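Got some structures for you, see below.
Each value in this text was obtained by applying a stated rule to the coordinates, not by laboratory testing. None of these values were measured; they are calculated from a predicted model. Cβ atoms are built from the backbone, for glycine too; each structure is taken alone.
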Structure 1
Amino acid sequence: MLITRRSALFTGAAALITPSFALAQGATITGAGASFPAPLYQKWAEAAKGATGITVNYQSVGSGAGQAQIRNRTVDFGATDAPMDPAQLDAGKFLQFPTVMGSIVAIVNLPGVADNQLKMTGEVLADIYLGKITKWNDARIVEMNAGVTLPNTAIAPVYRADGSGTTFVWVSYLSAVSSEFKEKVGVGTSVRWPTGNGARGNEGVAATVRNTRGAIGYVENAYATQNQLVSTQIRNKAGQFVTPNAESFLAAASNADWSVPHFAASVVDTQGEKSWPIVTPTFVVVPKEPTDAARALNTLKFFDWAYTSGDALSQQLEYIPLPAAVKASVREAWKVIKAPGGATIWTA
């Protein structure tokens, strides 16, 4: 379906651990972190269980918590939308790799305004979150939305209250287009917002916007679609107002540079007349020296299944699959993961 809008044997240090897909009956792995990819990880887990025999328990707790849990080794993999700090990756002997790409959209609750009818710019969005634009009939919004009836309603900005990779990407974009926003708010998984109300997770932001007249928020595109929320057009770097859809997402994703360390490609405010301005990879972090080789191998088996068989589900949920060359590079990178005693876990 196209996007519409949108067991291993381990008998000692010298044992060879094979990445074959023999069913690992009863095997369980745990992950925690970003809410951005949570809908997809849950669907992947359901579909992969029959093929691999692996049960995946994933907790959508936010990127900050996901990074903390993998640093503390309380999960088999951490998930984060914001690339983990390179110093922390090196110090903790972690491997970071992308799993899929997604897009972040602005969502609004304005009765009478249809999906993708409203036009916004990054500069206006920045000023809304700075508290400088407070009414929906502000002259700057009205000027770019001829023919749209905008009420004299207070704007209610909604942001993530938890440490969030979605926030990291959103404020990275707003900082890229507004020097004032960059100076006053800056970039991080958690920032000090000048105005608005917080909600936990993409789920919380989606629910708050849906239930608050005049609200605006930012979520991963799948949450907007699944909750039937109203998204907006956004003007891109080329000066074109673009709609969040397959064409604009893929146009932006094609500009990603995966040669950077730790696969930490940025797809924010890229060039291209058709590019959606806020596209991002989401990442998984695993130990290079896990204490449990079987669980580490099962984690890699799960994501290998996702790379091989999960693209259709990705597209159905309006995520963007990784290019085949990137998947191949990630599988090669998995070979640095060693079992206790030094055996290579992934040999495919």
Structure 2
Amino acid sequence: MVDGPGGPEVLRVREVPVPEVRDGWTLVRVEAFGLNRSELMTRQGLSPNVRFPRVLGIECVGVVVESARLPPGAKVAAVMGEMGREFDGGYAEYALLPDDLLIPVQTDLPSEVFAALPETYLTASGSLAAFGPASPGQSLLIRGGTSSVGMATLSLARERGLVTIATTRNRDKVAALEKAGASHVVVDRGDIGADVRTLFPDGPDFVLDLIGAPTVPGSLRLVKRGGTVCVAGMLSGEWVIPDFQPVAAIPSGTKLTAFQSNDIRGASGGEALQAIVDGVANGVYQPNLDRVFRLEQIVQAHAYMEANQAAGKVVVRND
């Protein structure tokens, strides 16, 4: 729980009563949950309309304890829908969640592997869909490649036959990107233009920008004329593009779009998540699990995430 904004140390593990079930809500025993950069921003006091104290967590996986909709013991995932913002989220042993937020899933994956998938892979899948039809052999640049969404996108893109370029600011993470399926890796030293143009002189067909506001103008200059830039992350922590002039910044015929993971909450993400879980179980996709912490290590887990040490998903497990 967080009583007020601050650094990782403001996260406190404490005993509270198990939430009481009410109409339209389901009690879930949380087995594990993934960490997300948006939770870091909420903890820092940067998420609008969040009131403290608050249990953070925009996603979790677990089993149903009590519900009018689902049988006890059913495995479920939940993402977004203002979890951890307007109401208490997944950083807990038990979470009371709106019925329409739950995604029933059939799986025997270990809880920490299952927990690495919902937010990351559903965001990656939705971002690729935002580009529209893509053909094998077309090229995709992923800015912020070692983020969990970036690595999930690499796995999906490889299965679809796309040629991928992934960026990282840390040379030590190049091998992790190659293992995740990157066709090419570019080390971002502040300007990736020359390296990308060496690989694709006309620019990539698509750019997935997970860094956000500071890099969007550059992504629009990099993408092939008539291509598409999709913004689906804010790794930079910046919300606004200063002095953005669309007519000047967006080349004629080039498209700028965005994907919000809130669009895939509940039933709308059910079919996609089941396919992803099955794909991981069958070895088609990788979970890209970087490190697993225990709930009592939540401060260390947030510090690890904030220091950008991970290459992939950080998960917290309830033992």
Structure 3
Amino acid sequence: MERSQPQRIVGESSVLSDVLDQVSLLAPINRPVLITGERGTGKELIAERLHYLSGRWDQPFLKINCGAINENLLDADLFGYEPGAFTGANRTHQGRFERADGGTLFLDELANMSSALQEKLLRIIEYGEFERLGGQQTRYVDVRIVAATNENLPGLAAQGDFRKDLLDRLAFDVLTLPPLRARGSDIERLAEHFAIGMSIELGRESFPGFGDNALRQLYAHPFHGNIRELKNVIERSLYRWQEADQPVDALILDPFASPWLETEKPGKLPQTDLSTGFGELVARYEQALLEQALDSNDRHQGKAADALGLSYHQFRSQLKKHGIIGQPKGL
């Protein structure tokens, strides 16, 4: 029997607490659940929590990535098959729905599921019945479905790329996970959690903490890959940091960065209307840099200053110079 051990969810930010409160309310209710959020936000961890807080906690928790398998293999994996169903099918195979009977099945990247499989999924949700590939006997299962996606399913449904009736059934309730950038107070706590785990893996006696420079990098970086990216950054930085008894003071944010990679030659600029004038062109470029730094750091001026390598007062002076202070976001 396939079993998964629940993993710890790290963080105490208010936005995370709101999600966990919703999970606690939803877990005992035997209905499908849809989890949405950016990649790397921890959708699988939330699915596990829903399972282990439910009355199905001692039954199987199975999971499958619907985007990693082609349609025919996904059909066979989910619903099983009988001997002779296709070339190479020489025995009976129980699919994940059968093996998850009584428990929970987590369907990740649901938006990648074909229309034909969506129809089969709808039938299981509505009636709990299906047939194996190549089989004639209708089978019944009791499986709670938790699905996840980083796609806009209502938008796909409106375009005809996802079944509206299936979306209605899946969305008994929707858990939308916050991106890491909205969980500011959790970033350092998560980083320490991953650093301690990596220190143990490396056989080090302890984790000495992060230095000021590493913390500045930590809070200035946008982490578009969310928790998954943060974990990679911390573990990569730990193994490269050879002074095991000293605080880690440099994060390796980009593993592709190298002095040997070809870059654009200094002074080579994109095509520009030079008649605008040198001063105006420089001013426009400076303003674009300031706006980009602000947008990448949720308009937090201190973090944006760090990202550009400026002091807070230098950054404020530039904002005043270009008339950016006092503008609402988006202007």
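Figure out for me which of the structures 1, 2, 3 the number 14.1 belongs to, where mean count of other Cβ atoms within 10 Å over residues 203-210 was derived from the coordinates. It traces back to 3. When distance in nm of label points 7 Å out along Cα→Cβ at positions 59 and 147 is computed across structures 1, 2, 3, the figure 2.0 traces back to 3. Here mean count of other Cβ atoms within 10 Å over residues 115-122 was derived from just one of the structures 1, 2, 3, and that gives 29.2; the source is 2. Quick check on the output: 0.97 is Rg/Rh (Cα atoms, Kirkwood Rh), for residues 99-138 alone, derived from one of 1, 2, 3. Which one produced it? The structure behind it is 3.
Among candidates 1, 2, 3, the computation of helix-only ellipticity at 222 nm (-39500 (n - 2.57) for each DSSP H run of 4 or more, over all residues; to 500) that gave -7000 used structure 2.
Can you spot which of 1, 2, 3 the value 38, 34, 19 was calculated from, given it is Cα extents along the principal axes in Å, for residues 43-106 alone? Spell out each step's value before the answer.
Numbers: 1: 38, 34, 19; 2: 37, 19, 18; 3: 41, 23, 9.
Label of the source structure: 1.
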